[in-house]
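Peer 1: These are the structures, in structure tokens.
Rule-based calculations on the coordinates, nothing more; no lab input. Remember, predicted model here, so these are calculated numbers, not experimental data. Cβ atoms are built from the backbone, for glycine too; each structure is taken alone.
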Structure P
């Protein structure tokens, strides 16, 4: 087992939720009810889904976030799924934890197809969940952060004439939250395991460049909130730094926090006194951007 896989497993087994009373999942949405395009079977691993976590009654703020757990594109870390959704729901945000397809069984574009479909699905069901269709974001950790940043740089406006009503909706997220994300696949700072699971052995150079997401930022890229640590070695902070610089060059609003201490994969913080502050900082950002109402 490589170091990154061992770390992911360790964190998954020791992950803690900051919520004292878990918010139950309301339901599970199958992204393609009539069959997933390109599916290699009918097992759970072949069927991408969204697990929904609703705010408590009377607490819905009208925003939504699709949550993409990390795991090197080869797994989904539990501590980066449900606990994150519970935190979001506690703040009035309807959370949708994405179970996306994984390598090596699947490779690009299956993962981004799942993320794009997730955004379209939430936007299509906005009225059902009491969501503003212009306040739908995406949040991702590590490789899930790469997927989230890919969704924020590789989207389309939908197909107005599609027979599938979901495909008529835009896949553009209105904002991104990227936690120790893999971004720079085409550099020495990109995570090799994530790249291999996503693209296979010896992928074409132009494909790697296309998914080196700091190179895909433009003036229409959604605003972003990023968090990294200086001590992260599996996914060095350069991944976030390059993305933030690209956002600045494009004139896109962003906020970035780099903590001096902290290993890779801390989720909500896992007791780290500094890194555990990022949810509070993110809540402030949500309010400043109008994603959540300003505090009284």
Structure Q
């Protein structure tokens, strides 16, 4: 049987470490502002979780809720006010944003030194240059932390990333190819236009699935002994559940687990790590502002 990588436990360990770190800060505490536009149920749930973990660690959090009809210009004006507030260390814009907005323009309006989500063009550029002063997107940073704490060797391995989003795929590939202990891999990107995606995925020593399609990766796409990191969180109908749905990843867990050496479950794998790394970025932003 494979190692089931327990993101719940690893994130809990990180949160405990961060709680101790924040308790030692004497002058003030880190402060993060969550900006949510509208009342999307998933966004409401995610932000509530982030606020709960912030409070647990000792990070001050503020929730700014804006009406879904707000214009992009008005949203950016609100963000600029937060950029100028010296008491605010981190700013997170909860996605998805309403369809009338261009997400990259909104992300780029966040001051790079407060961009704890790591989506601003400056921080993406710093990741490309391997500049440690920047902020890395939280989900890819969480993937690296999972690999590190599971003692999975990355150097020299072939990593296949299925997905090329700014939020997960691209930064994950950049992190894994960088010159570092949990890096120095050979990285291949696959996406919706990739031909013979199954044969490429099957070459992976480490396969990262971040394509947003339930159970897309099946047993024919995975090499025996591979490590599989499933980033997907998809709702599928399930009449046996009270909610009427269940969460599944981008990987067909039941079909794949007998072939692999290690795998993340959904839920309880990568998901909890995203929040933990957001908290880590917020504390980093606080420390950089207090140098």
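Peer 1: With distance in nm of label points 7 Å out along Cα→Cβ at positions 122 and 146 as the yardstick, tell me which of P, Q scores highest.
Peer 2: Working: P: 2.2; Q: 3.1.
Looking at the calculated values, the largest one is Q.
Peer 1: Related question: Who wins on mean count of other Cβ atoms within 10 Å over residues 66-73 among P, Q, i.e. which is largest? Intermediate results must be reported in sequence, preceding the final value.
Peer 2: Working: P: 28.9; Q: 12.5.
Greatest value across P, Q: structure P.
Peer 1: May I pose another question? Quick one: Rg and Dmax of the Cα atoms in Å came out at 17.5, 54 when computed from one of P, Q, so which one is it?
Peer 2: Values: P: 17.5, 54; Q: 19.0, 56.
Checking each candidate, the match is P.
Peer 1: Out of P, Q, choose the structure whose coordinates give relative contact order in percent (Cα under 8 Å, 6 or more apart) equal to 16 when calculated.
Peer 2: Working: P: 16; Q: 20.
This figure was derived from P.
Peer 1: Tell me which structure, out of P, Q, gives 0.80 once FRET efficiency 1/(1 + (r/R0)^6) of positions 82 and 178 (r between Cβ atoms, R0 = 25 Å, to 0.05) is calculated. Write down the numbers at each step before the final one.
Peer 2: On the way: P: 0.80; Q: 0.25.
It traces back to P.
Peer 1: Right, next: Determine which structure produced the value 13.0 for mean count of other Cβ atoms within 10 Å over residues 154-161, calculated from the coordinates; the candidates are P, Q.
Peer 2: Numbers: P: 13.0; Q: 19.6.
Corresponding structure: P.
Peer 1: One of P, Q was used to calculate P(r) over Cα pairs in 10 Å bins from 0, in percent, for residues 90-249 alone, giving 11, 40, 35, 13, 1; which? It would help to have the intermediate numbers written out before the result.
Peer 2: Working: P: 11, 40, 35, 13, 1; Q: 10, 35, 33, 19, 3.
Checking each candidate, the match is P.
Peer 1: For which of P, Q does helix-only ellipticity at 222 nm (-39500 (n - 2.57) for each DSSP H run of 4 or more, over all residues; to 500), calculated from the coordinates, equal -8500?
Peer 2: Numbers: P: -8500; Q: -11500.
Considering all the candidates, the number was obtained from P.
Peer 1: P, Q: which one has FRET efficiency 1/(1 + (r/R0)^6) of positions 58 and 210 (r between Cβ atoms, R0 = 35 Å, to 0.05), as calculated, at 0.20?
Peer 2: Numbers: P: 0.20; Q: 0.65.
Checking each candidate, the match is P.
Peer 1: Another one. Can you say which of P, Q returns 2.8 when distance in nm of label points 7 Å out along Cα→Cβ at positions 138 and 226 is computed? Provide the component values of the computation, followed by the final result.
Peer 2: Values: P: 1.6; Q: 2.8.
The correct label is Q.
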